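Dropping the structures in below, format is structure tokens.
Read-outs throughout are calculated quantities, based only on the coordinates presented, and are distinct from any laboratory measurement. Please read all numbers here as calculations on a predicted model, not as lab measurements. Cβ atoms are built from the backbone, for glycine too; each structure is taken alone.
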Structure 1
């Protein structure tokens, strides 16, 4: 079956996305936003919508409010010149919003190709999708909180071997720490009751996981980007909760971030604000995987200024 891709917004800004979709073999239709946009879009019946946020102009509000009315609820990929855009918190509250990409991101076209492939049925899980073929990926099973520091030592050694040291390596280890904290303390649930097993524990409390609870840390690089992922065997993190935490963090304020004992909200927001690309893959009640990608060609300051991308995929 040929995938139908609807492009909305400025033609010039959408040209790289159109090229990727064409290479994907898609049937493509591009529309400028107007009052009759959704009548035309319904006639085309897209499988995927790629939306240039800044190109919507005065029709942005209408598009955001009516996107969920498209038949079949096609996934929507939002492209933004500034990423995250000022309206990011509002976007995260829209039920149709699961994908944001910065048009200035260093691996924009490669990431869009992976996103289109995943949305149209290709395998959901795997860090290797986001790194070039042949990139070495290290895999470390995590038996509990005591395994974190040895894992960070291996990340440090890996980065030193490719000539990277200092603050950037410290940041990568901190990101891995956040991912592992969530997988060790927040992800495990009782298989019968569905109740969280360790969520209320202080993060300083040692936890040894049962064999069927253990997450897997993976990391690798092609010398330009560094990728890491943590996969747990529960599939308990809902996309709505995930997006809600990030929205609260973006809004700020004392009541906005779940920073209480055992809370995962602050960690997820910090991950989004630190990674170039953040991906949540959920197979409900089976597996959860969070993937992070970072451009390692520049300085620590470059990392802080980099555009952000976010993807949420769920299968049931």
Structure 2
């Protein structure tokens, strides 16, 4: 496939590392693909897209996909991750870590056993790691970078419809179906490449955004219980008791956060979900225009300028967090 001039320019700063990436892949018989905990579409789509490409083009290599499964997306959009015996990690292997800016967020600590590590990401760099680090903050999704990397490789490499479908789902998910400000000309060119391969976007969207009747109950609870501030901050709380009543997990608590994305007068919004297991409250934070990632970093999280995550150690911190968030929008 002939690459567009904009894609060539987009990849130019990473040309040397992309070559090193391919060399490392060729050098290892065992490859483990990792990504961040509590995965989203980009984490999962990038992971399964790259792993599928590796299996398609290097069928004699032992490739595994590691990390926690997603309560909703697994089985519906993506396969289950692999369960690998500890002995597997005693033989030298290559770890490819996707869509994660810091080591603490990697969903499986066994990357530490790798002989060689490659990092591919699009988040602002929090922590430098990896023998090869390919970080493109201009990319709307890690999958956008991966797609163009793979298409740029010289040789008889195939990007199958299956791999392309996973990568498209990741790009669509992290760009908000091409609505977020991170969406660029490159994003659309990349999507066009994937369409040319023959993916079925109707089927992809149906699996990604299919809802159940029970989802209406969750949305109803949020609509009945959300709160707003005078400066345009909207938020809702999902204590563990409510999660049990609604029959949903902590991970699903944030799935409806974008109910507020198109509401006039709402400038920032978040879901705040109790996590009994980790003894904290998890925040999924969004903004229309003003960056919120620095605030998120101060509250134990981070992410993109307009889409980040954070956490409260105790619900007593809620007023302080909302106050700091609201202060960003004080004229």
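If you rank structures 1, 2 by relative contact order in percent (Cα under 8 Å, 6 or more apart), which sits at the top with the largest value?
Values: 1: 17; 2: 13.
If we compare relative contact order in percent (Cα under 8 Å, 6 or more apart) over 1, 2, the biggest value is for 1.
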Working back from 1.05 (Rg/Rh (Cα atoms, Kirkwood Rh), for residues 93-236 alone, computed), options 1, 2, answer is structure 2
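Given a value of 2.8 for distance in nm of label points 7 Å out along Cα→Cβ at positions 149 and 277, calculated from one of 1, 2, which structure does it belong to? Provide the component values of the computation, followed by the final result.
Working: 1: 3.4; 2: 2.8.
Attributed to the structure labelled 2.
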By the measure distance in nm of label points 7 Å out along Cα→Cβ at positions 5 and 181, tell me the structure among 1, 2 with the highest figure. 1
Origin of the value 4.7, where distance in nm of label points 7 Å out along Cα→Cβ at positions 53 and 245 was derived from one of 1, 2: 2
If helix-only ellipticity at 222 nm (-39500 (n - 2.57) for each DSSP H run of 4 or more, over all residues; to 500) is computed to be -9000, which of 1, 2 is the source? 1
